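Once you scroll down, you'll see the structures, which are given as structure tokens.
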Structure 1
Amino acid sequence: MLVEEAILGTLLKEPHLLADSELKEEYFQVRENRNILKALKGLSAKGKAIDMITLLTTGSPEELGGAGKLNRIQTLANELKFDSYVEVLMDSWREREKLNILEKAKHENWSLDKIIMELNFLTSNIVNDHQSIRDLVVNVAEDPWIQKEQSRGVLTGLDELQRATNGWQNGELIILAARPSMGKTDVMLHFAKQAGWNDCLPIVFSLEMNSTSLRDRLIASTGPYNRSKMRDLYNRLTDAQKKTWMNTLAKVGETNIEIFDKSGQTIPEIRMKIRKLKNQYPEKQPIVFIDYLTLIKPTDVHKGNMHLATSDISKGLKAIAKEFDCPVISLAQLSRQVEQRTDKRPMLSDLRESGSIEEDADVVIFLYRDSYYSKNEEDKTLEMIIAKQRNGEIGMVSCLYNKYTGVIS
């Protein structure tokens, strides 16, 4: 069973996956493979190092297939495909269990209801996500008479936007969409900084801009320094600005932003990297930023159909928000039809040709600067148009944007 060995080989090389894989020995057909999983879990529970030497010296090597097998399964390890391998394993287990249920039902003459109930159990998630409405309503029965601290999402750093959204909520997909040159990346970095300064873990997937460019933007907006000076700091920074340089770098470092800047990343790859960081910083609340949505590499099954590919990607981002119980903020481009209107403020219809983005998003915010069209350099107003908010009101909030430094206030 190659898929079983690929999963175990990946766990052996990347033991952090054990913490959230929810694998059980019964899912494996081969006895030696069941023994390996049991041994891996045993080492993890005891806080011991997980490697081939520890495995062989802790238990009985022949029960694990020996050193040769352990060496071989490590060559099959593939962290990027780990989730896919687990899905194949689960499908095989469910198929075996289905046949066992039907065989048992035949011999024991089960009722149709019992057969359906047992089969439905197989299609349920491994994680127990069942909640009774009776239990849920009991939890809020006394709330009208007890003052509780209001829960808030990840801070936005903008008072008006914070009041309108109550911050970025866990499990939600937020789309920040605009035409080019409206300040999308600067707004994203502002939100990432604010999240980091408030003890969250901002994870940025920059599929267009490299990490050094993002670093320079973060420094410029924190300084604040004119971005043009970042190209020649020695000659262009004033003496006064040089005196603030080290303090600015320290403040940027305190954001704890993690950046992945490889182009053409896929949804499984993004998921894997988030999981790794979440295991590395278990005490931090992650918040994920994508720059930007349509640069995520689609799967080959779409055969070049970008409409279907984008729809699949937006569903994948929403699934990540739910799986890791964190906000996912993705930038998105708008269609050119915006430019053909007299009033160039975006509308939800400008997203529709991008598949199910509008449907999958919990919040859609459009960015608009009138000064981009009027060429009025004195106008620093940036409008944030909340066009969709599944759990709140829609409307517009405004802030100030300095396009030279990237400062949002």
Structure 2
Amino acid sequence: MATPFTGEGERRKGSVELRALAARRLRPVADRGAPGKVNRPLLATLGELGLLSRVVPLAGPVRAQDLCLLRESLAYACTEAETALALQGLGAHPVVAQGTRAQRARWLPEVAAGRAVAAFALSEPGAGSDAAALELRAEPTGVGGAVRAGGSLRVGSASSGWRLHGEKRWISNAPQADVYTVFARTGPGTRAAGVTAFLVPADRPGLGGEPLEMLGPHPVGTLTFDGVPVGPGDVVGEVGRGFRLAMATLDLFRPSVGAFAVGMARSALDASVAHAGERQAFGGPLKDLQAVSHLLAEMATRTEAAALLVQAAAAAYDAGEPGVAARSAMAKLFATETAQYVVDSAVQIHGARALAHGHLLEHLYREVRAPRIYEGASEVQRTIIAKELFRAAGAGASP
């Protein structure tokens, strides 16, 4: 089984090895998949190679630095494999972090092996970037319903659970996943209060969904809940504290979204450097044109800065340092915006050929747009950063 890499030298070596592995083993399997569909053979290969077990560990925490290394390296050679791995990790992480023994035993080995597909179901038609506005209802069932304890609702001895009513939208891997971490409102509170996480298998009665056709090739869809039954054994973590679990999960994965972006930026940059050295125009190679060489220099500088910011945020997360929310937001913000700039510039350097269907940059151009929106749009990341700055200032600490 693959092992994590530590130290800068080991990190670089690990990245080279993972890129080669992705090109050799994962790219061919990804190419055989259908756009908008879960590629189960690809997941099985990720499991066979031991890569999924690094984002869905059966014991111990997920290391943010290892997650970032995996996502950046796989994105360079095979964005489909990167996204398949990341979605498994995102969907299963609440169970890794706070799942019961039974939940962990039932699902983690299957997800880590690539035999079961996991999904993280937070967004709704009216609650995308504003996730705290979610409206999916968990209505108590049983004679006693739910009782209040410690400021939140929990199941009483006379309650048999809840029924879920509502809709989730823009859910990756929906409606093809085998199990969903679903966030629903169990209490009377508004915004972040009264939200509970549930682990919902796809075969529960009342659960439906439809795929959505999106710009990228990855599976995204809606989920509908028509009285879907869930019980105490389906609760992940504590009743009424699900929103905290969702945000903690995103704090881990946001820097790795930045790593995904860095991987795409590096791929686009390397392709542009090669093209500029080979393409003849105006009496010589493109690289001899100052406009092109300076653009390449800017692309490289921004990409390296983004990589360092991502690495710093991941290291801070692993070390349990304060200010992780702001650092994660900075990493995602800067890296995704940088990748958009680098890929767009790469298209400009390549010209019309980059827009042909099947070209690397045509593929990256479609892929690079979504990360600026999902797991908190760039504007949301700026809001998080500003709030953390003011919180630190109010506490008399350095930002």
Structure 3
Amino acid sequence: MAIYNIYAEIKTNTAPENLYYDMELYKTDWNGNKTYALRPTGQHALQAGNKTKFHQSLDIPDPQETCYILSITIYRKVGADFIKMTQDPMTAITPLKGFLIKDKEWGPSREFEYYETTQQTKKSQQGQINTFQLNISSKPRVFEAEEHPIGDTLDPFTKQRVEDELKVRMTRPALSHNQLQVIPYSDIRKRLLPCPNQNRSMFCGPSAFFYCIQQDRPDIYQQLIKELWETGETKIGSLKIEADNSVRYPKEMFDENGWLKISAIDWMTMASLRDTENTGLFSINSPSPGFLWWNWAGAVTMWGVLEKWFKEAGATKVYDNISIAHSNLQDICTLNNYATPNNHVVSLIRAGMLSRGANALTKDHWIVWEDKLKLLNGTPVTTSTPLSERVQLKLFSWGEVFEQLDTTLTLGEFLKHTFGGLVFTKMP
């Protein structure tokens, strides 16, 4: 248990004596229930240096790497009145560790900013209603598709479309796999699935990472999408995600039939995350890498990079048996022992062992185990299981969670298609 001094700085061109704030720090579960680290403070005057007061948190049991949502509402003092200046509070992802150390790596995911025009703010009479007129600065939109830019009716990055996609993601899930099975697979790829979906891109590594974020911390998943759409940048723990110009202005987002190759929110999250690791030649500008090797290299996720993402987001690596050679039976049985509700088992495979995966000569796909590897009768695989036995595994891949192994796959074939895994704790 620990108590923290919660504070923030507001970047503003307004004299601090004219600004007041109300602040809270919380996390939210799938049902919308808030767990507070700092309950709403009520209105307080902004201090010199545009900083809030220090507010003592509740006694918190979470690890220091745990991220919360810091929410601030700004009020403008005009005469004797206090006017709420934004329709919605300003919010940012903030790890608890950021309140203990001065390292900016662990600071909030973005700065809190409030700017006014230099025009005088004053009360005006309109009929019987008193209103306050004030202009607040705004920024141009960050993401724009080459084929359907801003103003186009098919623009995929409009605020409304991004919000609609996010609503589907927050239903957990909107459709079960059994419901999806009655829809032809070609049509499923045109629809937004309830989980992160790489669809027709090579972002299986980012997809696995954001799936784990979504399942463990739906509030953080929602917030980071909001921040990416608004600014092109966000941060989870010390993991910074930033979209460069190639990601902000993507090409070839649509196929020959006019369907998106990857949804707007999946492009913003997955391409931004993966491209943050790239420089220059390896920048990503399309969900389809084409035939240029450097485009493929810029989209593929190596296990060292995936491990870095999980650790910087606050998770702990529990076990690792990733290998350049395929797994043996003991390797898989060890991963089976870690396949519990408290862990994420992220495995590197050849996608050809999946019911809808294409055969490849080498390892080419990341999946997340959602259960133990079992025989068809439901018995978990052990070191004494014959390699000729057929197996099943409930797993996450391509936006869905169900038993996705080819129905004829044997344990021996599973071993040849699997190259170990990384085991992480849940995101705090």
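What follows is calculated from the coordinates using simple rules that are stated; it is not laboratory data. Nothing here was measured: the structure is a model prediction, and the numbers come from that model. Cβ atoms are built from the backbone, for glycine too; each structure is taken alone.
Ranked by FRET efficiency 1/(1 + (r/R0)^6) of positions 35 and 379 (r between Cβ atoms, R0 = 41 Å, to 0.05), which of 1, 2, 3 sits at the highest value?
2
Work out which structure the value 0.55 belongs to, where FRET efficiency 1/(1 + (r/R0)^6) of positions 75 and 163 (r between Cβ atoms, R0 = 41 Å, to 0.05) was derived from one of 1, 2, 3.
Matching structure: 2.
Same structure again: For which of the structures 1, 2, 3 does the calculation of helix-only ellipticity at 222 nm (-39500 (n - 2.57) for each DSSP H run of 4 or more, over all residues; to 500) return -16500?
Attributed to the structure labelled 2.
To which of 1, 2, 3 does the computed value 1.2 (distance in nm of label points 7 Å out along Cα→Cβ at positions 251 and 283) belong?
3
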